[in-house]
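Here, each number is a calculation from the coordinates, and none is a lab measurement. Every value quoted in this text rests on a predicted model; they were computed, and no experiment measured them. Cβ atoms are built from the backbone, for glycine too; each structure is taken alone.
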Structure I
Amino acid sequence: MAEAVNIKRLAQELNISIATVSKALNDSYEISLKTKNRVWDLARELNYTPNPAASNLRSNKTKTIAVVIPFVANNFFSLSIMGIEEIARQYGYHVLIYQTHENIEAEKAFTNSLLNGRVDGILTSVSSSEDNREYYANLVKKIPLVFFDRVYEDLDAVKVTTDDYEIAYQATEHLIDCGCTKIAYLFGLENLPAGKARFAGYLDALKAHGIAPSAELVVNYLDGEALNLEQIKKLLEKFQPDALFSSIEEFIIPAYCACREVGLQIPDDIKILSFSNLSTAKLLSPSLTTISQPAFEIGREAAKCLFKILHKKQLDDEQNIILKSVLIKRESTGC
């Protein structure tokens with residue numbers, strides 16, 4: 001059996017140190033181009049293949065990153081993961097995915113388990129169930145970490161989000177332009193900056209058009225489709241809004257079902273609009289007007305920022321990256 005070619009063999013053949021060979025193979029700026037070419041030429045000639053495990057041990061790198069998210073079975077997060085994986089592959093990294101199910105204790109347990117060297121960095125979209133910023137304020141000091149979509153604004157960390165306030169304002173104006181004056185708001189993510197920004201955009205658009213906001217027209221998300229269905233039915237029967245603006249896609253099916261159960265026609269009797277990356281939104285009857293977030297791009301940008309941190313590259317002005325969402329008008333708003 002032929003002897004395996006390793007760095008030691010290359011060093012002996014070239015009469016240079018093992019350290020020089022290693023640095024040349026890794027394209028180090030410390031090594032001259034002439035020496036690099038000598039090493040690379042011999043490596044090709046002898047069919048040298050690097051040992052990834054040994055390389056990882058020497059560099060203290062796992063070549064793995066973690067993604068901690070509330071849910072995998074969510075259109076936004078599925079697309080975000082695809083964007084993250086695309087960038088990770090370019091760097092030769094593996095991706096571990098953890099879902100918290102909106103449970104901050106699970107969130108803490110997962111991330112704590114990653115601090116023992118299992119991963120080189122973390123991408124996270126935080127749980128909306130409770131405020132967990134104190135925990136993350138300590139975590140960002142211990143491991144490279146980038147937040148995406150669901151973030152804590154006051155932490156000294158890289159954050160990749162969307163223009164929630166501006167697009168919510170635009171969406172509310174669209175409903176007003178369609179003739180709506182009594183717009184109900186289905187409120188999700190109320191503990192997070194994204195949820196608060198969306199609600200603020202809705203409120204400010206109403207005020208700008210001389211429509212007084214009403215607490216009676218606001219429904220807060222509950223954990224369970226049946227519970228949200230009952231909430232929306234009561235809202236429709238008691239206060240008779242002419243539009244529903246949903247801040248999260250989990251309200252969509254309950255909203256459509258509630259309208260059907262109380263005998264309201266969409267969009268003639270009531271108009272519906274929602275934040276959603278559902279690929280089936282156009283197949284609903286009637287098709288749903290949506291605010292579509294650039295989920296894939298958010299995942300890519302967040303991963304690119306994390307790898308810049310891991311490779312100690314300058315982030316410039318990328319501490320807070322804000323991408324634009326798009327209002328896609330369909331039949332459910334009817335104009």
Structure II
Amino acid sequence: MADGRKWVTMGEVAARAGVGKITVSRALRNPSKVSPGTLRKVQAAVDELGYVLDETAGALSSQRSRVVGALVSTLEEAVFAATVRGLTEGLAEGGLQLMLSATQYDPGTEAALLPTMLGRRPEALVLTSDDHTEAAHRLLARAGLPVLELWELPKQPVHAAVGFSNRAAGTALTRHMVETGRRRVAFLGLDRQHDRRARLRMEGYRDCAGQLAGERAVAVKARPGAVGPDYGAEGLAEILRRWPDTEAVVCVSDMVAMGALCEARRRGIDVPGRLAISGFGDFDMAQDSALALTTIHIDGAAIGRRAAELILAGDIPCGLREDMGFSLIRRATS
């Protein structure tokens with residue numbers, strides 16, 4: 001700010017640098033098109049005056065906002081952090097910035113946030129859910145911009161999807177337990193109404209029903225203030241109460257698995273000798289240097305970067321479903 005006013009103008013920067021406003025604009029938006037000496041003068045004036053480029057004016061003249069909107073399911077857990085990082089870094093390479101908000105796994109919240117997000121006229125919209133209200137579907141259909149759904153592969157994406165099959169991941173973990181000699185396998189999830197990915201992982205577990213000694217599925221009721229390890233500890237206690245001969249537990253996430261593992265150790269249960277435990281996500285705590293947890297690894301950064309590549313390339317084919325896959329990582333808990 002200068003002289004107590006709210007915004008420094010481009011004209012003030014031009015006057016301080018001794019150049020025209022067009023030269024200032026060119027120096028800030030396309031620095032390769034001005035001489036090094038002029039660029040240094042403009043940058044010195046910008047630094048001295050505290051000037052911030054008015055992107056709204058550029059958007060009006062160019063019909064481009066250079067912003068990509070993203071509505072992620074949560075910012076409270078690390079699950080989407082790598083995807084957001086990969087998306088941010090990939091977009092930055094093309095001169096685009098990410099505008100971010102969270103839906104808390106609630107399609108109603110997503111629908112309420114969409115008008116504000118679309119009001120910024122983003123270049124594209126990224127969603128980490130494929131569960132949308134009818135109102136959201138109408139808004140997205142009329143928006144006339146690319147919409148990418150990440151972390152799942154819906155049969156009919158709004159526009160395009162980049163992710164993997166959560167159902168196949170649930171099947172892979174359950175089959176792994178069976179292949180290591182366990183048939184009394186339980187699934188531990190969360191009863192969170194709109195977490196479709198968690199439901200798909202449970203369905204993947206149920207796809208192995210023919211290999212199991214009966215279904216043993218528990219979904220702990222989500223509640224304010226509780227975190228993943230709380231659910232894991234409570235869920236394992238419930239599983240052992242109902243089915244004390246359980247040989248393995250497939251958990252919906254690494255955080256839930258952490259709680260289950262800690263509860264098993266508190267009870268003096270040998271893991272993996274007496275009870276095998278697996279998670280999902282391959283977070284830092286799951287690594288060999290920490291819990292050494294058997295889990296599913298998702299390259300979230302690659303998903304984000306691929307979404308950025310598609311946005312920057314333009315002309316994303318409608319109906320595109322790009323499977324980024326997953327890896328089962330066997331560690332000491334199975």
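Can you say which of I, II returns 49, 21, 17 when semi-axes √(5λ) of the Cα gyration tensor in Å is computed?
Values: I: 52, 19, 17; II: 49, 21, 17.
Computing semi-axes √(5λ) of the Cα gyration tensor in Å on every structure in I, II gives 49, 21, 17 only for II.
Taking mean count of other Cβ atoms within 10 Å over residues 41-48 for each of I, II, which is largest?
Values: I: 13.1; II: 17.1.
Max of mean count of other Cβ atoms within 10 Å over residues 41-48: II.
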